[in-house]
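Just below sit the structures, each encoded as C-alpha cells.
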Structure I
Amino acid sequence: MVEVRWHGRGGQGAVTAAELVAHASILKGYYALAFPEFGAERRGAPVTAYNRIAEKVVYDRSPVLNPDIVVVLDSSMVGREVLYGLKKGGLVVANTVRKPSELAEILGRDYMYAAINATKIALDVFRLPIVNTAMTAALAAASRLVDLEHLVDAVRSRFGARLASLNELVLRKAFELTEVG
C-alpha cells in the first residue's frame, strides 16, 4: 500500500487533488481511497487530505500518520512540520520556487524531493492560484504512482469541457516542469 498525505489551505483544491489521484489510480488498476480531514472549514484554513492506494481493497479511512509521500500545495507550508511521520526515504512534492537540492538543505537529507512552481502555472492558465491539478501532475512525475494520461482522464470525467481543457494544459505543463532531486 502507498499512503499519501496532502497539505494545503482551503480553496487550493487539496481534497479534489486527492480525489483525482484516487480516480487515476483506479483507472491504472489499483484500489484507492481519497478522504479529507478538516478543521475550520473556511478559505485559507489548513486542510489535510489523504490517499491510500493498493492492489487489494482498502477500507481504512483513518488519518495517514506515516505516509510514503507528502504533497504540499501551499508554499508557505513547506517546512519540517508537514514532514511528521514521513517514512525515511519518503518523497516530498512541494509547490515552491526552490530547487529540490535547496529543500534537502532546509528539510534534511532523509527524504527525496520534487519541486514545482505550481502557483505560477495556475496563475498563467487559470488566473487563480488553484494548484491542485498541477500538484497531481508533479506527484505523477516524481513518483510514477499514477500516470499522466490517467490523470487527464480523471480530469475529463470530473470537469466540464472548458475547465477540463484548461486543467489538462496545467497537468501537462506541470508534469514537464517538475524537478526531482
Structure II
Amino acid sequence: MTANSQSTALLVAKTVDTPRIYLACLAAYNNGRLHGAWVDADQGADHIWNELRKMLRASPEPDAEEWAIHDYDGFESAHIPEYASFEKVCDLAEFLSERGELGAQVYSIFSEDLDQAKAAFDDYSGEFSNLAEFAEQLHEDIGTEIPEILKFYVDWASLGRDLELNGDIFTVQISFDETHVFWSR
C-alpha cells in the first residue's frame, strides 16, 4: 500500500466514524452556488466556530455571514436541525460516540431531549434477547422463591410485557434478539 492510499484509507475511515456537520454559506446558496465545509463535531464548539469563520471568509460571495447546517453524518439515526447550536451538536456527538445506535433511539424516544436521554441510561437494566429473559433475570435478582415444580408454569414473556405495558420499563429493540431495557422514572 502506498503512502497516498494509506492516507486516503485513513481519511475514509475517519469520515465514516467521526460525527460531522456540513456548514453551508447561505449567501452562496441563495445565489445558486454551493459553498460550505464538512466539520468534525467531536472537536468542540470553538473548533466548529473557527471552521465556520474560515468557510465564510472563503465564500465566493462578498461579506458572507449567514450559514446553516445542510447535512450531517455519523449521528446514527438522530436528527440535527438546520440551526442547532454547536454546543448541542457537540454534546450529541459525544453522547452518540459513547452510546451508538441505542443512544440515538433513546434520544428519539425522548423527543430529542438530550438531558432526558442521558438520564435514561442511569436506569438502564441491560441487553436481553427478549422481555421473557429480562423478567426471568429480574426474578432471580430479586430472589423471589418459586417452587421448582411451578417454575415451568411461569409465563415470563407475559410478565415482561406487563411490566412494559404498566409503564414500569421501556424497551429499545435494536434487532430481533437485542432488546434493551430501561426502568421508567
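Please treat every number below as a calculation from the coordinates, not as lab data. The shown structure was predicted, so the numbers you read here are calculated from the model rather than taken from an experiment.
Annotations
- Top of I, II by relative contact order in percent (Cα under 8 Å, 6 or more apart), largest first: I
- Value -14500, calculated as helix-only ellipticity at 222 nm (-39500 (n - 2.57) for each DSSP H run of 4 or more, over all residues; to 500), assigned to which of I, II: II
- Read-out Rg and Dmax of the Cα atoms in Å, computed value 23.1, 82, structure in I, II: II
- Ranked by Rg/Rh (Cα atoms, Kirkwood Rh), for residues 73-136 alone, structures I, II are topped by II, which has the highest value.
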